[in-house]
Structure I
Amino acid sequence: MRQLAESDAPRHYWHMGDDDGRAWLFESVEGDGSEHWAVRQVEVGAHHAADRGARRYWWRHLQDEHGFLTDQPLEIWELTEITPEAFQAVWEAAG
């Protein structure tokens, strides 16, 4: 994961939300076979209404008691592409 994250491969940025108000944002790098692998991920809106915070995952923080960086290729047809600036703003706000 770290090797992909630190590579100079082109980045793509994605968003996905659900009906409960949660959202996931991903920064991906294209790996072998044209699959997109998440190298940074933000979950916004936690599992409980009282906890609406955001959580960040990347190679230095792969998981915690609340979630984890996905270890599967992204199914990009289910995602909406966003700008790098939009992703970065949410990433920094979650820190």
Structure II
Amino acid sequence: MENNCCVRKTKQRDETEYKSLINRLNRIEGQIRGIKNMVENSAYCTDILVQVSAVNAALCAFNKELLSEHIKTCVASDIRAGKDETLDELLATLGKLMK
């Protein structure tokens, strides 16, 4: 029996996917810094909450893009290769995302 306790999956992303994900993350990082500055500068609560909502929306968009690519590439490839356990992994991931 194979011991998978230390095995980590990785994915080679093409340049377009990589740049798109990194650009989204950079924008989110900037939004987070902006929220931190708002707190440091005693901005009004509702103004901060609106910015937090924008970050949440940006993270959801990031998740949608990443999940879509994951299904199109990793999941589809594994299913074609007969690795049905990938479906269980996908369902577990979707369960975590939908909490």
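Where a number appears in this text, it was derived from the coordinates with a stated rule and is not lab data. Bear in mind that the values here come from a model prediction, so they are computed numbers and not experimental data. Cβ atoms are built from the backbone, for glycine too; each structure is taken alone.
Which of the displayed structures (I, II) returns the greatest value of distance in nm of label points 7 Å out along Cα→Cβ at positions 45 and 69 on calculation?
If we compare distance in nm of label points 7 Å out along Cα→Cβ at positions 45 and 69 over I, II, the biggest value is for II.
A value of -4000 was derived for helix-only ellipticity at 222 nm (-39500 (n - 2.57) for each DSSP H run of 4 or more, over all residues; to 500); which structure in I, II was it taken from?
I
For structures I, II, calculate relative contact order in percent (Cα under 8 Å, 6 or more apart) and state which one comes out highest.
I
Using the calculated result 2, 10, 15, 17, 16, 13, 10, 7, 5, 3, 1, 0 for P(r) over Cα pairs in 5 Å bins from 0, in percent, pick out the matching structure from I, II.
II
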